[in-house]
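See the structures that follow.
Bear in mind these aren't lab numbers, they're just calculated from the coordinates by the rules spelled out. Model, not experiment: these values are computed from the prediction. Cβ atoms are built from the backbone, for glycine too; each structure is taken alone.
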Structure P
Amino acid sequence: MTQTVFLSLGSNIDRERNIRSGLDALARAFGDLRISPVYESEAVGFDGESFLNLVAVMETALPVGELAGILRDIEAQHGRVRGEKKFSSRTLDIDILTYGDRVGVIDGVELPRDEILKHAFVLVPLSDLAPEAVHPVTGERYDALLADKTFSGQRLWQVPFTWPS
């Protein structure tokens, strides 16, 4: 059965090239993607260059574990090294935010990703892309979650970005 999957993408190393190339790789692997506006945000949890962040949505029938493996391969093709500190610079980071309405640890992936409720650089573009979609645990719409949320110290701003180029 096909599932709607929301992905978070981020990069702070050769940002525009890696984000574009990552989106191209996702489109080759999965077909049609819709993307949110792109935001620039200051690094969270460490001193580093600012990130570009966005959310993409796609459909897939792949199981969560296979999907996660393909995403790791795309990250590796973009120079991502596993085993880095949680908060560090990234060539390309692709995280599964939600997979349909699945909840729990599935194939080693925690769903939904807790960062949806913690970080503006995830919830803001997710709310832009799918304001009426519902968080699988809270049952609240993303636009309502965003309206109720205060992200202390997390600054981000929308930047011009077109894809495909």
Structure Q
Amino acid sequence: MSNPLTIDLARLAEGPLERTARLAPESVSWTGSALRFAEAPTVSFTAQANLAGAVQVHGTVEVPIRLSCRRCLAESVRRFEIPLDFLLEPELEPGSEDEGVFPLPRGVDRVDIGPIVREELLLTVPEYPLCGNDCRGLCPRCGINLNTAECDCAVSEVDPRWEALRKLRV
């Protein structure tokens, strides 16, 4: 099977389908996402059909991602374990999904859950990561990383926009 995230619906009639796969970081699933993987993501899931024809999927995505701190620009690797728990519903019209419920196209014998896995991953990874809550960032004058060194920049320069408030305080 070329795509490990494809579920053969006919196979589900025989019982639950269990699968674990490492996904290629250069996969089309990640194109345009700006994710930088430290190693290939691993997806493990169990898919099971119910009597109504819906497909329940439970599993996890484990992935270490390279992130750059928004304050100091230091790169770090954070490991994410993202739970997968969703339902593919055959009677659902596209666009009317609820959280965790996606349409199962009619008349198909296979369904690719790759776009759902991509969505869950993109929603979990922080948009503005920090290396730590106590990150001091970069000096705005000299650019030195204040987490690793002290700079000699003078901080006595006063922003003139605050001068009117300063006069009220006196």
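Observations on the structure shown:
- Set P, Q, criterion relative contact order in percent (Cα under 8 Å, 6 or more apart): the highest-scoring structure is P.
- Structure from which 3.7 was derived, distance in nm of label points 7 Å out along Cα→Cβ at positions 37 and 61, options P, Q: P
- Which of P, Q yields -9000 [helix-only ellipticity at 222 nm (-39500 (n - 2.57) for each DSSP H run of 4 or more, over all residues; to 500), calculated]: P
- For semi-axes √(5λ) of the Cα gyration tensor in Å computed as 21, 20, 16, the structure of P, Q it came from: P
- Sorting P, Q by FRET efficiency 1/(1 + (r/R0)^6) of positions 53 and 125 (r between Cβ atoms, R0 = 35 Å, to 0.05) from high to low puts P first, with the largest value.
- With mean count of other Cβ atoms within 10 Å over residues 5-12 derived as 23.9, matching label from P, Q: P
- Answer label among P, Q for the case where FRET efficiency 1/(1 + (r/R0)^6) of positions 13 and 69 (r between Cβ atoms, R0 = 30 Å, to 0.05), calculated from the coordinates, equals 0.05: Q
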